[in-house]
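Just so it is clear, none of the values below were taken in a lab; they were calculated from the coordinates. No experiment lies behind these values; they were computed from the predicted model shown. Cβ atoms are built from the backbone, for glycine too; each structure is taken alone.
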Structure 1
Amino acid sequence: MKDKIEQIRQVHARFIHAVVRAVRQPGDRAELDQTLAAAEANGWTDVVKSVRLILNGRRGTSILAGLDDEDRAIISGVLEGLQNPATLPNIDAQPDASFAAPGLAGFIAMAGRGNVEALRTLADIGEQMTAVGGEMAQISGRFRQLTQGERNAERLTEGMTARSRSLMLSILDELAKLDAH
């Protein structure tokens, strides 16, 4: 479980750092406010609510009540980072794609079989990844092809960076396992 929490924090390292920076240097808050508005528009209402509580001075663990595992990992990362900056995730490290691939493949497979809830979830994930931009946007841009059954690695990885390609190949490996069952 600790590895999963660390991976979640690594994926959201820039966001966690931005919140901590905005608390310590209120002059940096304008950029964070834009990020929070975008996050809220993409359905991250619980995280945004918790961050706003932190920005308004709350630091207790009661902020974590009612949050799902991912949101709890992010917010606890902020709280810990405020207490001890040495606990902040490395902003330059890359998350391990092996943690993301199985979950994404599961949603892709279910959405491809017509599961409406999985399709909605995948769409939400895709929006969040697109908002992050760069490599994440490259991956999310292939979700539709994947849900429609495309499995050709050459086509799906065309124009991708090495890290994007690695994640896509991991997703394809996980889909192959799911398709075999």
Structure 2
Amino acid sequence: MAYFRSQNQPWFLAAGETWLGEGAQETLLGLGLGKTGSIIGMVTEQVTPPARPPPDVETRCIDDEAGRRGLSDLNAVAYNVSLDWVRDLAMGEPLWQDPLYGCNAYVDDQPVSTALVLPQNGVLYVGWVATAAAYRRRGLADLVMRRALEHATRETGITRTALHATADGYAGYLKMGYRPVEEFALYALV
């Protein structure tokens, strides 16, 4: 808490409810942290084939500053987080030191959906999945995830993937073959 206060940066604590133990919520509340939501940890050994044809939009690998800006800006809006904070994280070189596999979908040359895949310890972690509000429920998140995963699997040989699902994405991830493994509570300053 002291670190993030000194950096004047937004943050939250995510932890599995079973990890925290009895009395954790009271302890965290005493520190000024309240439960703000939850996410579901999900995993699949291999993503299932798509149930429908992919949307007819342009996709591009995230391999330049414009692609990184699309990733950051879509996530900032989708998750209601400070644009400057997300840009600092997504546009900075530290994130891109290791191999990453990202994909953006474009409509009229504007990024409308994005996903990023990070190989970690023999698993492909899917994150930063976001779609502009006007373009949701069209299969775009499915498309960019699959394209990023195809690229990552081709390069690494890894097919096992994991992610953290919000309520908005949960049903779509089930359709892709993911299964829930752990619920994580989100705590933030109240």
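From which structure (1, 2) was helix-only ellipticity at 222 nm (-39500 (n - 2.57) for each DSSP H run of 4 or more, over all residues; to 500) calculated, if the value obtained is -10000?
2
From 1, 2, which structure was relative contact order in percent (Cα under 8 Å, 6 or more apart) = 37 calculated on?
On the way: 1: 22; 2: 37.
Matching structure: 2.
When distance in nm of label points 7 Å out along Cα→Cβ at positions 40 and 128 is calculated for each of the structures 1, 2, which structure yields the highest value? Kindly include the intermediate steps, with their values, before the conclusion.
Details: 1: 1.8; 2: 2.5.
Top value of distance in nm of label points 7 Å out along Cα→Cβ at positions 40 and 128 goes to structure 2.
Taking distance in nm of label points 7 Å out along Cα→Cβ at positions 8 and 112 from the coordinates of each of 1, 2, which one would give 2.7? Intermediate results must be reported in sequence, preceding the final value.
Values: 1: 2.7; 2: 3.8.
Answer by label: 1.
Comparing structures 1, 2 by distance in nm of label points 7 Å out along Cα→Cβ at positions 24 and 80, which one has the largest value? Each step should come with its number before you reach the end.
Values: 1: 1.7; 2: 2.4.
Structure 2 gives the largest value of distance in nm of label points 7 Å out along Cα→Cβ at positions 24 and 80 among 1, 2.
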